[in-house]
Structure I
Amino acid sequence: MKVVTTEITNQEFDQMIQASARKLKKNADFINSLNVFPVPDGDTGTNMSLSMESGAKYEMDEPSEHVGKLAAALAKGLLMGARGNSGVILSQIFRGFSKSVADKATLNANDLAQAFADGAQTAYKAVMKPTEGTILTVVREAAKAGKDVAEEQGDVVSVMDAVTQAGKEALKKTTDLLPVLKEVGVVDSGGQGLTFVFDAFDDVLNGRTEAEVEQPDEEQMDEMVEAKHHQSVQGKIDPADIKFGYCTQIMVRIGKGLQVTQKFDYDTFYNYLAKLGDSLLVVNDEDVVKVHVHTEHPGKVLAWGQQFGDLATVKVDNMRQQQEEIIEKDDQQEASQPVLETNGTAIIAIASGAGVDKLFRSLGVTHIISGGQTMNPSTADIVTAINQSNAKRAIILPNNKNIFLAAEQAVKVADIPAEIVHSRNISQGMTALMGFNPDNDLATNVTSMEDNLSAVKNGEVTTAIRDTTVQGRTIKKGDFMGIIDGNIETTQKTRLEAAIAMVKLMLDEDSEIVTIIYGKDAKKTEAEKLEKAINEMDDELEIEIHEGDQPVYPFIVSVE
């Protein structure tokens, strides 16, 4: 018999968000595998999973039972945790969703449908040049189907069923809408991630059991409990301002023990604990239930748990005492930490590899955020770097186009004026720094640095991780590819051969300087062989070799 749920309360909403975070985490590797290029840096699934995980933690930590407030917490967490373009777009979908339901204590069918529609509209506005055949297409088509059903039927299950089904149909169409997807034979990875979110929502509203969906394992339960606690008490909060001072955690073996007086029912179990404090988390499987709550009455939590089973574990921490120790430690660290001289402007680069870090610092970068391919930093990472820079203004060098949207969100919420120089790779980031003048204002420097981006060609060598045909080129797993400014231009059997062939294609009569940065998977001797081969092509070139220690790309080569 069809489940008819007329409204979404705080309990359903919480279950929907937590289930979607678990579903994305479980399927992250599959989403990553849909990367068009066969390179070992597909990270859409990872980015979406980590972004939703951040949103789920914020939502979980919101004590209100008002769905609008829970949605606002979700949107804030998604924004701050957003990684990569896919993560930022996901955050914008739920930013629009949250604004739509801001005044709703519960959601009916029309509320839910309108929220998805507003989410789609907000996501489109967030992208300067929206492209069809992406996650945007999926959310728009899904939202339209939800609106159509809401006008005819009055239950949220029917709306969510329609949204989920339409999202899957739209996902199939992405292959035909984008030529590059059709050539490789995959659907859009971001759209695939969004359909997993819809799936999880639909499972919850249809009352499908945990066994039918994703049941959290012991490790996931522990991660959720730890995340719940550590979000709540940090920084400089006065211990006296902590309303509920005891972090209480128990694990109950359901139905076991001598004091069992009640059969376990999630809602009954949860609702009593909700009255005892805040930051409540209750997760369970068929055998155990784990509880995390901040309360003034840990004894009552223990006594309540024993009515449903014996206590397998008990942990009670005095958070006021913990906070006193955190503040004391932070004060000691701040006192011993020198203030970095920035000449008023912080230059923050995203980069990976100890050698690359040194190169950027030698060119004037004041702060490095570790990241890049496969590990895009979150919006919060960038905001933190800006706000803690001890500067009056900041310039961000993303060095990866997949970090642009997160950086754009970061500069909007940073405490000081900040701008982005849209460097797409390490080579562009280094060349951009030549346009920086500490005596110029922020806007002048950004313009000058942006103007320098076109003065350099960037080449990267990496390994194909699967057989494919892309950009008209047949590629075999294990081939070494030479990628010039984002296009695969050559494939060879060895990385040195690929690097030599790639540089040959990059050189022209105006070339003057070649910089070779070898990564952790290459050796200096190989870089020197590459240098010799380049000299044989043109002995008037100035060639520099640097150890970068970067992952993914054994060689990064710039030609100016």
Structure II
Amino acid sequence: MTNGELTDLLDQLLTSWENEVVEFKEASHQFDTDKTGKYVSALSNEANLRGTTSGWLVFGVSDDRQATGTSYLDNAERRQALKHQVHQSTNGLTIREIHEVMYCRERVVLLEIPAAPKGIPVSWKGVYYARAGESLVPMSLEKQDEIRRASVNTDWTAVVVNDATLEHLDPAAVARARQGFAERHAPRIPASEIEAWDDETFLAKARLTVDGHLTRAAILLLGADTSTHLLSPHPAEMTWKLVGEQEAYEHFHLPFLLTAGALTDRIRNVQMRLKPPDELIYREISKYDERSLLEALYNCIAHQDYTRNSRIIVTERPDRIEFISVGGFFDGTPDEYVLDGRTPRGYRNTALVEAMTELNLIDHLGYGIRRMTQDQVRRFLPLPDYDFSTDGEVKLTIPGAVIDAAFSQLLMVRTDLPLEDVLALDRVQKGLEVNEKAVRRLKGQGLIEGRKPHRRITPQVAVATGGMAEYIRTRPQADSHYETLIMDFILAQGHVTRQDIDALLLPVLSEALTPEQKANKISNLLTKLRRRGRIVNLGSRSNSRWTLSADGDGDGQLSNECRKEGTDGSDGKVL
């Protein structure tokens, strides 16, 4: 959070003042860790009971609501130590974040405490704490039971919205929902029959009502823009951000059935040209597959954890799209859906998933992830990636640019590659971990070479994809090759500086090396030659003057020796 956002948050907390989920302490220099732990337990439990995502323990504010400042937790080491102590003495929970903000020229510290997990009250050293107004008290059995009764599998989207009526729905969204329902059920249910249903009948058939009452799923998908308050405190919002040379953003509200398409339309989906090896005609593809964009966004809508009251964020970068939502994978892993065709055993939001299936927005057999992967393979681009944060956030990245031309060209000419190998090669091109079983298989097929973490495409694949020139440029040469260049250079010039040697070798070292790795490589080569008595530095470390040693100068015979030696100049093998 930015300082401005924290300032706004602190304004709101000061206005509402202390309650069951907010506590202020002056704590100008220090605060007792044991008491902090008790407040963490109490505020976390109360946040769970009141349906909020966090409780707040604020230091540096006096009882008269004035910012007095604090030096407590003034360095990263102390903050991390407090998080660790809290984690050790609670049943697995810790402080989500420790924020610092300058407020009225005073340093104020805000501890963001996550709500207790569903069904699990949080204890401190074995005792459960709660709040009685502004007071810290042991938690009553009644409150403990209330938290425990909340099933971990409670479906937020299935809850009936008592105040909602048909007037709260968007007519255009309802019409579009009827169309999707007809498409899914054709020809079993004639379109004319669906058109004849009144709205109550249709919504019941689409599983958007319970006993005639609208559910949260119905409001999410079909609710009018003015109906957001029915889902409060959830923002019911999706945000698109453009990041790069140009920057922009836009918020999209209800109904998600319509605004999901409006959001994906904001993404700049230009045409790209890729040239297959040994062909003269370019192939044109769109930067992103439209079906994959919608699939990704619908997955965010269908599977995010709505109890955490968080919006969906779609970030468009120059070379990729990122879809971010809260709530980890409910069942299985991405690779299981891509490779094994896994069918999920259950859903976090069963009511919402069933409704979206009825409206022909998604399938609920788990094919979406595999389809997005296959769309990228079909378009010769890097595969989607899933990243999981420790706080349960999921980020799906769909690349919109070539990372390694050899990989893309390989997909063009090797349409027989199994998806399992394509996934592994995709990880190789991205420099990611590849399991040893896949490494052995790919090496056995001659598809990759090198050792961890510098595995790369083999020359055989480079030949198959027209990438041999790139392979030669990036392939590491034997040390004796570079030693020969150095020795011949000194022999021709008499003496050279480090700058001279850098100018000689930097252009010919492997392009796979970073500038720092290249500099270290040259230093190691000079050290090896010096220790073997081939060259000597007559200058200083900072102002070197390299020349041939007494045993190595004269007629160039040493250069010829190096050409006969192996990598370390000792095994006599011909290169």
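No lab work stands behind these numbers, since they all come straight from the coordinates. Please read all numbers here as calculations on a predicted model, not as lab measurements. Cβ atoms are built from the backbone, for glycine too; each structure is taken alone.
Distance in nm of label points 7 Å out along Cα→Cβ at positions 169 and 241 computed as 5.2: which structure among I, II? Before the final figure, lay out each step's value.
Details: I: 5.2; II: 3.5.
It was calculated from structure I.
Given -15500 as the derived value for helix-only ellipticity at 222 nm (-39500 (n - 2.57) for each DSSP H run of 4 or more, over all residues; to 500), which of the supplied structures I, II does it correspond to?
Attributed to the structure labelled I.
With relative contact order in percent (Cα under 8 Å, 6 or more apart) computed per structure, which member of I, II shows the largest figure? Let's see the in-between values first.
On the way: I: 12; II: 8.
If we compare relative contact order in percent (Cα under 8 Å, 6 or more apart) over I, II, the biggest value is for I.
Out of I, II, which one gives 3.3 for distance in nm of label points 7 Å out along Cα→Cβ at positions 121 and 161 as computed from the coordinates?
II
11.2 is what came out when mean count of other Cβ atoms within 10 Å over residues 185-192 was calculated for one structure; which of I, II is it?
II
Please compute mean count of other Cβ atoms within 10 Å over residues 513-520 for structures I, II and give me the label with the greatest value.
Once mean count of other Cβ atoms within 10 Å over residues 513-520 is worked out for each structure, I has the highest.
Out of I, II, choose the structure whose coordinates give Rg/Rh (Cα atoms, Kirkwood Rh) equal to 1.09 when calculated.
So the calculation was done on II.
Consider the structures I, II: one of them gives 2.6 for distance in nm of label points 7 Å out along Cα→Cβ at positions 97 and 321 as calculated from the coordinates. Say which.
II
Tell me which of I, II gives 7.5 when you compute mean projected area of the Cα convex hull in nm², for residues 113-176 alone.
On the way: I: 4.0; II: 7.5.
Structure of origin is II.
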